[in-house]
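Right after this note come the structures.
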Structure I
Amino acid sequence: MAAASTLPPADLIELRRERSELWRDPIVLGASGFILLLVVIAVFAPLIAPQNPDTSNILAVNQGPSAAHWLGTDSLGRDLFSRLVYGARLSLLGPALIVCLSSVLGTVLAITAAWFGGWFDLLVSRVADIMFAFPGIILAIVAVAMFGRGLVAPVVALSIAATPYVLRVTRSVALRQRNLPYVSACYVEGLPSWKIQVRHLLPNVAPIILVQATLAFGYALVALAAISCLGLGVQPPSATWGLMVSTGQASILAGNPEQSLYAGVMIILTVVAFNLLGNRLAGYLET
């Protein structure tokens, strides 16, 4: 799908029609609404959470839902609803950083390789092929072992691991766009290479980048949650959904699975929402 700035009038009308249909799709609206709700909750967590998520109360350990604690409490007496609300912040921030870093790095390398070709394209492609052999979680574990636990090391490692996937798909689209007539027309007009890449080539590969980013968000969220479950991510008392699943495991055998259950449900719903939205966007892009 070409960018609006380079489309003839008939194709521009068709593009606008497709966009109108996209935003009337109930799945797109539902998934987008849920994602927007999560973002609002994360941003306004201090206003939404009724209690401090890190405050313990030994007199309210593993309580069920009540007026004081809407979803009950955990094994330390902390309010589960407040921890879920605050947990949305780091749970969404980490994948967002991974998607942004991998998308920027992968797109720059892909467009540059497709544009110049030759030995540079071959080098970038071979390096990407080699990186496919290293699972992202393994790289994250190695990064944590070298630089310590927390959010930064896993995010950087997973961003590097995700870059080849962005690079491969974006490069194939950029190669097709590179050989289209509008690029030759830009050359005839005397535009420099960098301006053609930024102002014309990039907008035409942007839709596929958006689809990849939407789908990659769910995978990044699951990967970070898995790392938190291993105790290698964000450390207590900070709240993330993955960490809540991990710390709640001890209470499951005692008959109090609420903490792990609530956090696990939030992870599943978020991943499903991003995957549904990404698949719908991909479907409209193909048409």
Structure II
Amino acid sequence: MRAYLQEYLQKYGFGAEAEEVALSAFDRIGERALQELCDLYVDDAEFRFESLTEKIETIAKESDVHTYTAYFVGMVFLIRKLGEFYKKRGYPEMVFDGVCRDLSYKYRECRSAKERVGIFDWAWYECFLTMGCFALGRLQFERKGFRLPKYEKDGKTVEFDERVLSVHIPSAGRLLKEDCDQSYQMAVEFFSKYFADEFQKAYIPFVCWSWLLYTRNPEIVPAGSNILTFMEKYDIIEIEEYGKETSDTLACERIFGIPDLNREIPQKTAMQRSVYAFMQKGGRFGWGYGVFFLSK
């Protein structure tokens, strides 16, 4: 298991610091405890993610390893087991590679925002491990129920709790339109093939519930931002402004890459400068819920 961890860290470019800290944590945790964690993860409808959470937090406490670091090390091996389940179901290799790369994005967020080698958003991986969410190219897609009573456009409809693909946008760099369009098409092909019983119509509803769809973004982000292009795909049908604490946390984690605002705020990019100016005027982020349809 130790050799696999080292190989994984090198393959996905985590760097020397991550390798040193993660391997040291592995040695303190021990192979037996990590195997017990993996044994709890089964490809079964009765599987409960909470059992993994309880186990990994016990492991962190008993081995005196920081919880974020234990999360990271444990997730490497859980994702490996997820890959075995993918193979049994015949899913393409790219979906496994996509989850592996997602872990590198979450690692970078933790390293910058929490100043810790590890991941802090452990709960996020429930959707992957329960195979409700899949990484397909630049974007990720989670099978969920539509949250509003009904939406209709050009003869296409989606109703409350009907199965939709909820779009997640990992912090993987530039959000180019051509990459997103390719991901949407990949999603249509993947879910039409492997989840045909859930998506029986001639089209698939896509939704996104994110700060990236907040209708005040044209005031917040710089002109020409890829975020504004991303928004154009969606009919935004619900919005809400965040409270100050949530807005500040989002800015720290997503824009500035710092633990809190009680320090020098970086203004190296046009995005950072634009967001900083908006916040200086008392502005806050919010979220939007958008939808569009894509034919098969």
Structure III
Amino acid sequence: MFDELRRQLPATIMRENELMQYHTSFNIGGPADLMVLPRSVEEIKCVVTYCHNNAIPLLVIGRGSNLLVRDKGIRGIVMKLGSNFQEFLLQGDQIQAQAGISMYDLTRNAAAASLQGLEFAEGIPGSLGGAVVMNAGAYGGEMSEVVIEVEAIDETGEIRLFKADELNYSYRRSIFQDNSTYVLTARMQLVPGDMDEIHVRMQEYAQKRAEKQPLEMPSAGSTFRRPEGYFVGPMIEELGMKGYPYGRAQISPKHAGFIVNRGGACAEDVLALIAIVQKRVREKYGIDLQPEVRVVGEE
């Protein structure tokens, strides 16, 4: 199936039957038919146009921090924008960075330049591309407040530029979830600040995360979207389900809004636990909880 693509790209950036458990923060997931780790925009263009022209499913990921891959894996191609695609450019009080840079590195680069505005993202485990697509946020801040321009590629290989007012940002949503384009770079507008004060805020947020979230166990972050007027963790606690296990998955004993992998969990364990929580919340509160984690792969 992939012979034509093999002629266009070096073998060193292609992996057949790659287990997705090695590419998600959940440590869960069956094999992808083919994973590609591009190093340039030209290689990305090659992959997206090949998939478009040959009707091959394409999934683009970063660090896999908000992803649950089913146990049968992924048919088609997974393109991972990671360590090969993380350039960072400082331009006055603006930062332009490639989609593969980790939020960890991005926030520290901003702090080192005495630029404030990204402190809220301290500890967000994903990549910039994922954060832009999901409008990631924490501690009263979110990406929509700092992103002013996004460069993306569509399925035909055309590079498109989106200004802030075109991104259709809302709670954990953006235009990129609906328009078949893939984020390449983002430009962020920050504000000059005091480096020490910026580091203090980041340390405070890091301490809060460590105290409240199960960072020591594999997970995909918050499992459910927050329904208006409610907080998911306390709702699940009131149901007496904090620490509730299913197979090798478990509702975190530390924060009931997280499902964690106790070691050796499969996707079906997590999906079953999600369904149990949804059923009980619906029965008690009349609320239909929606997963925040993205579920992909063959059923």
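Any read-out appearing in this document is the output of simple, stated calculations on the displayed coordinates, not a laboratory observation. These numbers come from a predicted model, not from an experiment. Cβ atoms are built from the backbone, for glycine too; each structure is taken alone.
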Which of I, II, III yields 18.9 [mean count of other Cβ atoms within 10 Å over residues 133-140, calculated]: III
For volume of the Cα convex hull per residue in Å³, for residues 61-116 alone, find whichever of I, II, III sits highest and give me its label. III
Value -8000, calculated as helix-only ellipticity at 222 nm (-39500 (n - 2.57) for each DSSP H run of 4 or more, over all residues; to 500) from one of I, II, III, is from structure III
